[in-house]
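Quick note: the coordinates plus some simple rules give every number you see, no bench work behind them. These numbers were taken from a predicted model, which means no experiment stands behind them. Cβ atoms are built from the backbone, for glycine too; each structure is taken alone.
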Structure P
Amino acid sequence: MYYFIVNPNSRCGRGRNVWKKLERVLKAGHVEYSAFLTEKPGDARRFARELTEGCRESSVIIGVGGDGTVNEILDGLSFCGSVTFGYIPAGSGNDLARSLKLPKNPVR
């Protein structure tokens, strides 16, 4: 199971467009996932905490948004089990994505 924490308002709505593309690919591939869309600051932190608090099995959490979204998710993680974190850049600056040399195409 993949858990996506999505900031639909990153880069003036680009996060929503990126998520729509990703969701089409996930559905076409019959991938099991759950998505949590943020509405206000602190939501990504709360979602990450809820997904990992007291966990006993591994989690795969993918953040879709900008640097602030990634910061919130990492701040909220509870490392009580194995956590794999992925990042799909959809922000305006995307400094982390550039530093990691991530592809600009969100599907890649």
Structure Q
Amino acid sequence: MAQFENVTVTKAANIYFDGKVTSRKIEFANGEIKTLGIMMPGEYTFGTEAAELMEIQSGSVSILLKGETKWQEIKGGESFNVEANSSFDIKVNEVTDYCCSYL
């Protein structure tokens, strides 16, 4: 879906890693929550509380999920899942636009 209808957007950005990763919270009428953001090139580690679906809109990243030893390349138009109460390492290769859905 290219756009979201009838949502509430939190004005204040979530800012991580000295501004190299930012996102905005989107809340749907049914309670579903997503974040839309931008990641600048670099290496980061994120922890999760809820399970997540990370959709890469544009750009490219390499990810290493907790407990795995092989990095996966994810490009614009692709996605990956992260389990609840977990973490993942991410290498952002170029400016990357993403949408994170909390499952």
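Given 17.8 as the derived value for mean count of other Cβ atoms within 10 Å over residues 13-20, which of the supplied structures P, Q does it correspond to? Label of the originating structure: P.
In this comparison of P, Q, the computed figure 9.1 for mean count of other Cβ atoms within 10 Å over residues 5-12 is attributed to Q. Given a value of 0 for helix-only ellipticity at 222 nm (-39500 (n - 2.57) for each DSSP H run of 4 or more, over all residues; to 500), calculated from one of P, Q, which structure does it belong to? This figure was derived from Q. Ranked by distance in nm of label points 7 Å out along Cα→Cβ at positions 69 and 93, structures P, Q are topped by Q, which has the highest value.
Of structures P, Q, the largest value of FRET efficiency 1/(1 + (r/R0)^6) of positions 45 and 77 (r between Cβ atoms, R0 = 25 Å, to 0.05) belongs to P.
Starting from the value 13.0, 37: which structure in P, Q was Rg and Dmax of the Cα atoms in Å calculated from? Corresponding structure: P.
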